[in-house]
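Taken together, the values in this text are just the output of simple stated rules run on the coordinates, not laboratory data. Values in this document were obtained by computation on a predicted structure and should not be read as measured data. Cβ atoms are built from the backbone, for glycine too; each structure is taken alone.
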Structure P
Amino acid sequence: MYITVTTFNKYHGPKPLVLDGIVKLVKDPKNAYDAEAIECEMRYFGKIGYIANSTNTVVKGTMSAGRIYDKISDEYFAKIKFIVGNVAIAKVLTSDEFIAEVENPESDVNFLCDNPNAIKLMEE
């Protein structure tokens, strides 16, 4: 599953975006503008933006926040695969990929998540 990550220009611009960078996905049900909003956070930067959820911002071939909202837990992870300007296309980690990231002590997953063992793995 691929998603479009839109970033905030005024805070970081495209600076946090790096290929194979880990993005923490956090549901934001109290968002005043979008009940299916999913925040994107990165190590060292914190909140960098959101998963796109509009026909104007979702890159063709990727899923919107609304389409993945019920498929992921309240907190989950993705890996950046493509970067174009201030937009990244990230792959939502499969259960096996998530476990491999947790087993790597240098992975950003271990710095972005207080308890990786508590994450509900995505059904495949």
Structure Q
Amino acid sequence: MKLLRWLIGRVVILVNFLTQPKSPKLSAERQQEIAELTKNLSLYHLPTCPFCVKVRRAMKREGIELPLMNIKDNNYAVREELVNGGGKPTVPCLKITHADNKVEWMYESNDIIAYLENLVKQGSASTATAA
């Protein structure tokens, strides 16, 4: 079973590599704006998890770069932080640190993608109204 899981994981990584979406061409100002909007976010993931790949691909399409916290990288502190904060060792999980230092843990790939897309969309709308 472990061999099958390893093999499927490698296939997921290969398919992701071969079909990688392109990053958008963004101005330096827009890149800075997105970085500012996402500075309090980090993604807990596994490299071979298909749902994590789905989130990372959506991030690439939107031009979002987040710190990626690999829970399987022989780094038990990262996994423990996820379990202690979010309550379960499930990935993908988006850690959102609010301005008041309150931390929210968001699970479910579709919810994470929708949150990130909405965040970027709201940021571009506020920039358009300010201009």
* Computed 7.4 for mean projected area of the Cα convex hull in nm² - originating structure among P, Q -> P
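Out of P, Q, which one gives 1.9 for distance in nm of label points 7 Å out along Cα→Cβ at positions 30 and 94 as computed from the coordinates? Don't skip to the end; give the middle numbers.
On the way: P: 3.7; Q: 1.9.
Considering all the candidates, the number was obtained from Q.
Assign the value 16.9, calculated as mean count of other Cβ atoms within 10 Å over residues 70-77, to the correct structure from P, Q. Display every interim value, and only then the final one.
Details: P: 16.9; Q: 13.0.
Computed on structure P.
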* Structure with the greatest value (metric relative contact order in percent (Cα under 8 Å, 6 or more apart), set P, Q) -> P
* Asked: To which of P, Q does the computed value -18000 (helix-only ellipticity at 222 nm (-39500 (n - 2.57) for each DSSP H run of 4 or more, over all residues; to 500)) belong?
  -> Q
